[in-house]
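Values in this text are rule-based calculations from the coordinates and carry no lab data. Note that the coordinates shown come from a computational prediction; the quantities given were computed from them, not determined experimentally. Cβ atoms are built from the backbone, for glycine too; each structure is taken alone.
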Structure 1
Amino acid sequence: MGFAAERGLRIAGFYVENVSGASLARPELFRLLADSRPGDVLLVEQVDRLSRLSDADWKRLRSELDGRQIRVVALDLPTSWMMATQSDEFTARMFGAVNAMMLDVLAAVARKDYEDRRRRVAQGQAKAKAEGRYRGRPEDTAKNARIARMLNAALSWSQIQDTLHCSRGTVAKVALRMRQQEAAA
């Protein structure tokens with residue numbers, strides 16, 4: 001908010017996304033885009049918060065941003081700060097071109113960093129498994145028992161997810177386990 005206040009910008013809304021920047025399926029981001037008007041500024045803390053997308057997905061998102069005439073300003077990209085203020089047409093076009101190039105570069109770097117971290121984690125897990133030290137995340141038996149009770153009480157999977165803040169996959173895993181136990185009995 002300090003950045004916007006220092007530049008006399010009005011904050012129209014805050015959007016908090018809980019989906020990874022590596023996914024284009026981001027409801028809050030697309031709600032923000034739908035709510036925006038041409039010339040609005042999308043202020044992000046860091047470029048990697050906006051995108052860790054593959055090249056093809058980044059191009060789709062950039063096309064959406066450009067088509068809606070949204071100016072992207074990232075606090076970690078000082079060249080983008082000029083996009084937050086109005087200027088003459090020549091200056092706006094020059095900074096727009098520089099900002100677009102820098103956004104593309106930083107989006108590519110963010111994707112590479114994302115892929116590198118995933119690869120290193122997988123290598124570490126594979127090594128730990130080979131040495132017998134990796135067990136994975138322990139099962140939350142208390143939560144799974146609650147899921148089972150709620151399934152037995154005929155609550156919907158969506159109700160269970162909303163109540164327990166768990167994924168559909170977790171509910172499905174417990175439901176499958178229950179069916180297998182019934183079949184074995």
Structure 2
Amino acid sequence: MHNTVKNLIDIENNIKIHLTKLNISNNPKIIAVSKTFGIDKILPLIDHGHFHYGENKVQEAVEKWTEIKKKKSKIKLHMIGKLQTNKVKFAVKIFDYIHSVDSEKLAKKISDEQGKINKKIKTFLQVNIGDESQKSGTNKNDVSQLVYYCKEIGLDVIGLMCIPPSNIDPQSYFE
């Protein structure tokens with residue numbers, strides 16, 4: 001068994017153990033972050049039946065995934081990095097999820113581009129829950145307004161992507 005497959009199975013089993021202990025019946029999806037890894041490292045996971053992958057650069061994703069997605073339609077790509085508006089038309093073509101919608105300008109560009117190719121991207125709003133100046137994301141006080149705007153222009157908002165400050169207990173931030 002390939003090492004990456006063994007690692008994935010270990011992670012899946014660890015999650016199941018913790019969910020069972022907490023009496024939680026959810027079945028979360030694992031997104032294997034494949035940025036910077038060549039396709040040769042990823043193919044064993046695909047062959048194992050893993051379908052969700054995260055990339056943070058549009059050009060790398062286009063080069064790496066275009067042909068494979070044509071052959072393996074179950075593969076779902078997640079844009080997990082900052083998305084610049086000038087890259088949206090390429091991102092909308094290759095990604096199934098965008099985790100970093102942080103402004104009305106970006107939301108509008110995604111809406112316009114997905115309309116051109118008749119594709120509905122699942123989006124997450126990126127929220128800067130720690131009010132950290134070095135991190136992207138909309139301010140937590142502006143989330144309701146951004147959700148309303150995204151719904152108004154036809155984006156499929158399915159959740160929030162929030163990263164708390166490091167080296168601090170995240171409990172209060174997620175509450």
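Quick look at the numbers
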{"quantity": "Identity of the structure behind 0.35 (criterion: FRET efficiency 1/(1 + (r/R0)^6) of positions 11 and 163 (r between Cβ atoms, R0 = 30 Å, to 0.05), calculated), options 1, 2", "calculated": "1"}
{"quantity": "If distance in nm of label points 7 Å out along Cα→Cβ at positions 131 and 155 is computed and equals 2.3, the structure in 1, 2", "calculated": "2"}
{"quantity": "Identity of the structure behind 41 (criterion: percent of Cα pairs over 25 Å apart, calculated), options 1, 2", "calculated": "2"}
{"quantity": "Answer label among 1, 2 for the case where helix-only ellipticity at 222 nm (-39500 (n - 2.57) for each DSSP H run of 4 or more, over all residues; to 500), calculated from the coordinates, equals -19000", "calculated": "1"}
{"quantity": "Entry that produces 2.4 once distance in nm of label points 7 Å out along Cα→Cβ at positions 115 and 147 is calculated, selected from 1, 2", "calculated": "2"}
{"quantity": "Top of 1, 2 by FRET efficiency 1/(1 + (r/R0)^6) of positions 83 and 123 (r between Cβ atoms, R0 = 35 Å, to 0.05), largest first", "calculated": "2"}
